[in-house]
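Trainee: Listed next: structures, encoded as structure tokens.
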Structure P
Amino acid sequence: MLTGTKPISASSDLSLYRHDGGAFKKVMNVEFKAHIPSFNPIKKDIEKLVREGIPGNWFHTLKNIDYKTLPVLFEKLSRSLKEFKGDADRIGVSILFCFCVIEKKWACMKHFLYNQQQGDYESLVDEFLRLTYEVKSGKIHVLDENGWTINHT
């Protein structure tokens, strides 16, 4: 867990602000990731995005991908999001997840939005982090996009 006396003691990779009545107001945090990090860095960054209580963006670049790349990442993201269920119930969660695969010129994007009135948080996380695909002949073929926006060339 993050330490300190404030709700968030670590900085996001990038924060966006709006000038509002003579002052700047933080309106979004962005976390950048690359490759397949271990669980703890993912958990730390998800914690920052959830606990701040403002919209977030998870932007993740991968050099390449195989059949297990996204399931491995999604499992770590799922565990991380579930660890902060109490915060999610208290303040809600809004995170735009983006994954870009450089060598395949492929990307997927989906918005995770949760507030307590939407029902079971764990089930929502599991359903959100589902994307069925296969890699054949050097291309990614999506079999079930499950609401993910897919871009490729």
Structure Q
Amino acid sequence: MNARAQYDLAMAYLLGNNAQVDKKLAFTWLDSASDLGNADAQYNLALMYYQGDGVDQNVTKSTQLLQSSATQGHKGAIKNIGLVYMQNYQFDEAIEWLEINANDGDANAYYLLAEIYCGKEKFVDAKKWAAKAMEAGDVKAGELWKKYDLKSY
């Protein structure tokens, strides 16, 4: 069976499409398709691990799967991997992915980048992203702007 067929079968079990919901079978087929490099399977398996949905929660495994899926260009994984890296205090990795999202117009990524750069005391970079976040209407970015006096950089 190929990876796409395994993924499709997994999603049928996960969502109950033409099958009874069965998280264990969904996990089994997602895991198999993931091992074959299917980015969609890696993403959905990462979500299961992250949430502890049908499997013991494992943020480390979730992060690895998201990284693999994002590297293959999966949009959902790209959107989420920066957040997960940030939650794991892996700020350099978070910056890499959040900048991709920010360059795609993700206003939340603007703020998160400003926050990380403030924490790293890279205030010129923080100013750039906080300004973009404020332009997008992010109130928290304005608070960062004031707290770190970003206008002076």
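Where a number appears in this text, it was derived from the coordinates with a stated rule and is not lab data. Remember, predicted model here, so these are calculated numbers, not experimental data. Cβ atoms are built from the backbone, for glycine too; each structure is taken alone.
Trainee: With Cα Rg over 2.2 N^0.38 Å coming out at 1.24, pick the structure among P, Q it was computed from.
Mentor: For Cα Rg over 2.2 N^0.38 Å, the value 1.24 is produced by structure Q.
Trainee: Of the structures labelled P, Q, one was used to calculate helix-only ellipticity at 222 nm (-39500 (n - 2.57) for each DSSP H run of 4 or more, over all residues; to 500), giving -23000. Name it.
Mentor: That value comes from structure Q.
Trainee: Comparing distance in nm of label points 7 Å out along Cα→Cβ at positions 41 and 65 across structures P, Q, which is largest?
Mentor: Answer by largest value of distance in nm of label points 7 Å out along Cα→Cβ at positions 41 and 65: P.
Trainee: Quick check: 19 is what I get for relative contact order in percent (Cα under 8 Å, 6 or more apart), calculated from one of P, Q. Which structure matches?
Mentor: The read-out comes from structure P.
Trainee: Of the structures P, Q, report the one carrying the highest value of mean count of other Cβ atoms within 10 Å over residues 17-24.
Mentor: That would be structure Q.
Trainee: While we're on this one: Where does the value 3.2 come from, among P, Q, when distance in nm of label points 7 Å out along Cα→Cβ at positions 25 and 129 is the thing being computed?
Mentor: Attributed to the structure labelled P.
Trainee: Could you figure out which one of P, Q the value 17.2 for mean count of other Cβ atoms within 10 Å over residues 81-88 was computed from?
Mentor: For mean count of other Cβ atoms within 10 Å over residues 81-88, the value 17.2 is produced by structure P.
Trainee: Consider the structures P, Q: one of them gives 0.60 for FRET efficiency 1/(1 + (r/R0)^6) of positions 89 and 105 (r between Cβ atoms, R0 = 41 Å, to 0.05) as calculated from the coordinates. Say which.
Mentor: P
Trainee: Using the calculated result 0.20 for FRET efficiency 1/(1 + (r/R0)^6) of positions 33 and 145 (r between Cβ atoms, R0 = 35 Å, to 0.05), pick out the matching structure from P, Q.
Mentor: Q
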